[in-house]
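In structure tokens below, several structures.
What follows is calculated from the coordinates using simple rules that are stated; it is not laboratory data. Quantities reported herein were computed from a predicted structural model and do not represent experimental measurements. Cβ atoms are built from the backbone, for glycine too; each structure is taken alone.
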Structure 1
């Protein structure tokens, strides 16, 4: 490849370091040595692995020494300085070819778009979005009215009794009957949870998220929370996977790969696993707690504090460079129906293809655990554990469900409340502990894939006792406050 340099004037230290690195490179690459040197200075991990393999350990150590010295001597990130230099060249080129016409008149959407990025106005707007989009639409409508009709009327009143009767009539083996029907059957439990409880909640969330995404509000939200996220070791860009985590933690963990540094990806993955409830879990919890405003406030404040504290501590414990954030902000616009429909439809199709089979598989695991008594044994031990949180022992099954799927556990909590009810204190403690409980099997498998087995196991090993410890503490605090 040619070593001809583009006409970009970089700061002298970068030119000097890049020239030194380029002279060290002897391998055959698809890019010029100058381009390879700049990528190394910007911290490109893939290029670093390629150079290390092609140049050998000794020469790589010399190259890496130049890179590290350059980073330490600069007060600004190297990637930022390089981007500024290139932007200057782009601006000079544009001046010769772009004719600026009279600016169009600012619209109301332009003014509103600017206001959403200013904290005095942007924060109240965010609160309104959360209230009407998540609480009223996803929680009250999706998890309340739609779920009550599908789960209570369609499944419990008509479909489940019919399935039970049909199975008992034509299948003589009790084990197979239990696999398909009765309390833990694939149809009566797995499909009921997936279609009647989780599907309407996930559908409502995906619709809301698609509208927010297509409107151009997400980049503005990223800029709004950037300063807060910096204290958590994240940039405003992390608002995208974290917001997506309210839809599905598994999908959101995959999206963390878009973050700039390994440190940010680890922090975001941990916070998703610990304190970001998926849409189904969130919807069920909002539906249950909406009738108890005190429990809802306790749960929301408590989980938010855990989220902020965990992120703050991780930002100070994990080594590495602080996050850098820049993002193009598109104009705020009225969402287009076609775009919203395609995005919602695509995500719902993903739900059916990826998540519904997980519910069916979870039902099979539970059935196997029931016939071998393993499920009862684990549920009994968890039942003993949750009594220390001031919860009935029957809640042990809820947490066991939550291991297979977080939303499965939330649906189990829905059943527990429907059967006998919980006090305000118990409801707040159960919701908070279940939210912080270990990630489900699907999310954990993606954590292993994205972050590695050791990191994923370390996170799960911390989250499990931590969730119960803070649940125990919350129960003590609410009991001391006299909350029944």
Structure 2
């Protein structure tokens, strides 16, 4: 039985006026700020890498692997704390104002603990850099960049939980504004600290890492200022419910940890995919990096749409309207397909438009890379369609609390099918890069089919994350 505090506080109004429950318009109103937010983060990373490439070749070479290592260690904790969003959405759907605040603070406490664990893992990350085959000069810069980012990881996990206070209630414009502000601050301080502009010290790659931490600190200040505003203190008792709530904290770990494990293993499997392709020739490696980068154009907006779908699925489950959750998800699938089919048409019809921005087609060195990249754009056309469907259904299952199935099945497909298949194709069959991407297409197709069938079967209707 839920404790008394979880039952206190009613929210009088849940649905914005003018939107039919579960409609495309409601979905878009929640989704578009999240899409813009993810896009701004991509732009920020792109600009920072340009800054580092202008500073030194070694700094640019170091920032990518060190950044990936930092994110890989972070993603389990971020995936776990991000599940705070599902709790907030369902409590908000039930109209329980106090419960919303309690859920957010459990996520914050979990984020703080995660930050301490990340600090303890710093020697592990530095060891992995030491045993890599990278040049000695690059290793020194990688360790500087990784150490600072990893120390600032606590801000990312805490901000993930705080963001749920707004995203879980459908106030996604707040998270958009906070993230865009933080990204802008990061870019500004990157410029100042990398190059030593004005009175700022010239810190090179360390400056880029410090800028990322400063950007996250800015987001933290924005979230806390708004959460502790007079209106939210009255409506949600945000200042009075900061403590640990053992029952809800345990449930957050119960449902959030599988989400974190699944997120970690998914990211790690794609990282292994990129790493294994590195065993092929340099032209295949360059072409693969180009295709993976172009894939982000389609991938990131769908991530924002998936989070919006998770939010609304959770809200309507909280309101005991699971049929509306189904309606929301079907609309999200339609919207995602509309976007990726359009992008796929562009990829298929005009591959050079996207490929050529990564180099000059007049360069003799670039010509074989272009030749290897163009055919892959056709496979990417179909890949992004099934990947989008898989993402939407996966987030719908998360919103409903079916995280364990997603973790187990998703991990099995990734590590018993996808990764071994890539290894065989690259190291045993010595297959072409086209074959490797066709196998990746098979993998995401299976994900889409499995997650879609699971959601449509409706077993998630019996799950209640609010009661254990």
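With helix-only ellipticity at 222 nm (-39500 (n - 2.57) for each DSSP H run of 4 or more, over all residues; to 500) derived from the coordinates and found to be -21000, which of 1, 2 does the value describe? Source structure for this number: 1.
When FRET efficiency 1/(1 + (r/R0)^6) of positions 90 and 394 (r between Cβ atoms, R0 = 41 Å, to 0.05) is calculated for each of the structures 1, 2, the largest result comes from 2. Supply the structure label, taken from 1, 2, corresponding to relative contact order in percent (Cα under 8 Å, 6 or more apart) with the calculated value 21. It must be structure 2, since only it matches. Looking at FRET efficiency 1/(1 + (r/R0)^6) of positions 146 and 330 (r between Cβ atoms, R0 = 35 Å, to 0.05) for structures 1, 2, the greatest value goes to 1. Ranked by distance in nm of label points 7 Å out along Cα→Cβ at positions 234 and 258, structures 1, 2 are led by 2, which has the greatest value.
Given a value of 69, 54, 38 for Cα extents along the principal axes in Å, point me to the structure among 1, 2 it was derived from. That value comes from structure 2. Of structures 1, 2, which gives 23.1 when mean count of other Cβ atoms within 10 Å over residues 34-41 is computed from the coordinates? This value belongs to structure 1.
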